[in-house]
Structure I
């Protein structure tokens with residue numbers, strides 16, 4: 001496994017400890033072999049879905065949140081999230097007897113706002129055109145100097161927590177390729193870390209919204225690139241300004257490629273899972289399937305695992321997507 005200068009604590013010994021200690025607090029991912037025959041037949045591939053829609057709080061984020069909060073002594077937590085990480089932090093805080101405040105954009109899915117509140121989290125809604133998430137978190141930390149700032153992706157404990165999903169997938173079957181959604185890079189970094197730890201030949205390919213393609217531009221240019229504004233993609237969980245610094249260090253050498261997925265193909269992927277898989281997924285969670293629609297030739301005759309990262313979506317948004325023609 002590689003040594004990461006940004007996170008020297010990210011060692012094989014630490015990963016071993018996380019893989020032993022974290023799983024009892026998680027739900028195993030749902031592995032669905034050949035869940036959608038029309039897709040496999042149309043594109044001549046062997047497809048498996050690894051769905052985190054049934055994970056606690058409805059997404060992979062709980063893996064990271066619990067691993068992070070269980071490792072710190074602080075009783076107060078502040079974070080920023082469009083929803084899924086906020087839910088996970090709120091629930092982990094409840095389980096670990098902590099309190100949390102979650103800074104969320106006013107454009108966040110209402111179902112995610114309500115979920116944070118249902119777990120006891122305090123929601124701090126902001127207009128990101130007026131103040132950035134980072135700036136607002138900074139204000140709250142000044143008001144609460146004893147609080148811990150929970151990073152959604154740029155933290156070695158987050159990456160290690162997410163690597164447990166990679167371990168589950170990579171030990172379930174021999175895949176040629178794993179396709180993983182990318183926002184801030186915490187999940188993709190975890191999958192790469194697991195692939196390196198297990199020393200497999202499986203290729204890791206990222207799937208990113210075309211409207212927020214900072215990771216793809218970073219990989220092409222060879223240096224970390226930011227979006228100028230918060231992306232307006234329907235994939236609300238990937239509306240990040242850039243990859244985290246640690247995530248970029250891991251992904252720049254660990255990813256084979258990143259496929260940029262237009263929003264219309266995300267809608268198509270959500271529809272496909274509703275119609276043929278009987279699985280409710282959110283647009284961000286559909287990125288990996290959208291990548292197959294965007295570039296099917298890339299995966300022909302391969303054994304591919306698509307990570308479905310979550311299923312938290314507003315009922316109205318979901319209804320509009322699945323009923324569209």
Structure II
């Protein structure tokens with residue numbers, strides 16, 4: 001059976017439309033129960049992060065790659081370069097997004113995931129400035145990538161190459177947050193309990209504006225949001241609809257939106273995604289997300305076995321150099 005991660009990857013790659021709808025729904029619903037979710041916007045951080053213990057056999061080829069990259073706390077001193085695919089790769093020469101900016105603040109500092117390719121850092125700074133002009137008074141930035149990218153011990157299947165960033169659906173307050181607030185403050189749930197619409201008590205025109213601003217940026221490949229958010233964007237967009245093509249419905253993403261930027265020109269080994277399907281994504285393909293089978297899935301008779309973890313042999317060869325670099 002295709003795993004939940006593989007099924008999600010097909011949706012992120014824009015290839016899910018190639019599968020028969022019923023078969024794809026069955027595949028997703030069966031796989032959904034096999035993958036634990038972690039390191040989300042609502043998961044608390046810690047004020048006293050502890051380093052991971054050394055691996056008993058660090059050179060063992062059977063070590064999961066996440067255990068190797070998760071132990072690297074500084075970037076590889078190499079020229080910036082994206083290596084591989086968003087969900088199977090690594091990052092050389094990563095740049096840190098400063099934890100404080102005039103129109104952004106980084107959250108969950110204990111995770112050390114505010115790293116990215118310079119083009120991602122520039123995008124976040126650019127989006128935060130535009131957001132301030134359209135009514136969103138500063139970004140709260142969640143996970144980007146680890147210092148050298150690669151698979152993470154907890155959380156995301158993607159975010160491996162420094163081109164993904166989670167932006168909280170909660171605007172930045174007009175003061176600098178304390179370290180404790182950054183570790184313990186929650187993002188804002190904007191989806192109603194029915195899962196069919198946004199919560200009108202929470203959703204504002206500024207939510208619409210900041211997501212639209214992200215999707216309109218030329219460097220953006222995709223913006224992932226909850227299906228109820230996509231539905232609301234479709235209803236409010238009016239005749240200006242070209243940007244909606246980049247906004248893709250996706251599980252969870254009801255506390256934050258996930259921005260993915262395109263492969264940068266300086267990274268020939270960056271593996272690009274398939275183009276997004278034609279159209280604004282507001283038709284029958286969106287209706288599927290609100291069927292009872294999707295909103296209230298039944299667990300499969302037998303849970304799927306977890307996929308084997310990604311090993312270094314599964315990553316681009318250059319990731320060995322990234323891992324070994326000073």
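Every number in this text was worked out from the coordinates using simple rules, so none of it is lab data. On a predicted model such as this, the values are computed, not experimentally measured, just so you know. Cβ atoms are built from the backbone, for glycine too; each structure is taken alone.
Kindly point out which one of I, II the value 35, 60, 5 was derived from, the read-out being P(r) over Cα pairs in 20 Å bins from 0, in percent. Before the final figure, lay out each step's value.
Values: I: 35, 60, 5; II: 32, 61, 8.
Attributed to the structure labelled I.
Which of I, II yields 18.2 for mean count of other Cβ atoms within 10 Å over residues 193-200, as computed? Display every interim value, and only then the final one.
Details: I: 18.2; II: 13.8.
Computed on structure I.
Compute distance in nm of label points 7 Å out along Cα→Cβ at positions 145 and 289 for each of I, II and report the one that scores greatest.
On the way: I: 5.0; II: 2.6.
Checked I, II; max of distance in nm of label points 7 Å out along Cα→Cβ at positions 145 and 289 sits with I.
Given a value of -12000 for helix-only ellipticity at 222 nm (-39500 (n - 2.57) for each DSSP H run of 4 or more, over all residues; to 500), point me to the structure among I, II it was derived from. Present the calculation step by step, with values, prior to reporting the outcome.
Numbers: I: -12000; II: -7500.
Checking each candidate, the match is I.
Thinking only about mean count of other Cβ atoms within 10 Å over residues 113-120, which of I, II has the largest value?
Working: I: 17.8; II: 23.8.
Of structures I, II, the maximum of mean count of other Cβ atoms within 10 Å over residues 113-120 occurs in II.
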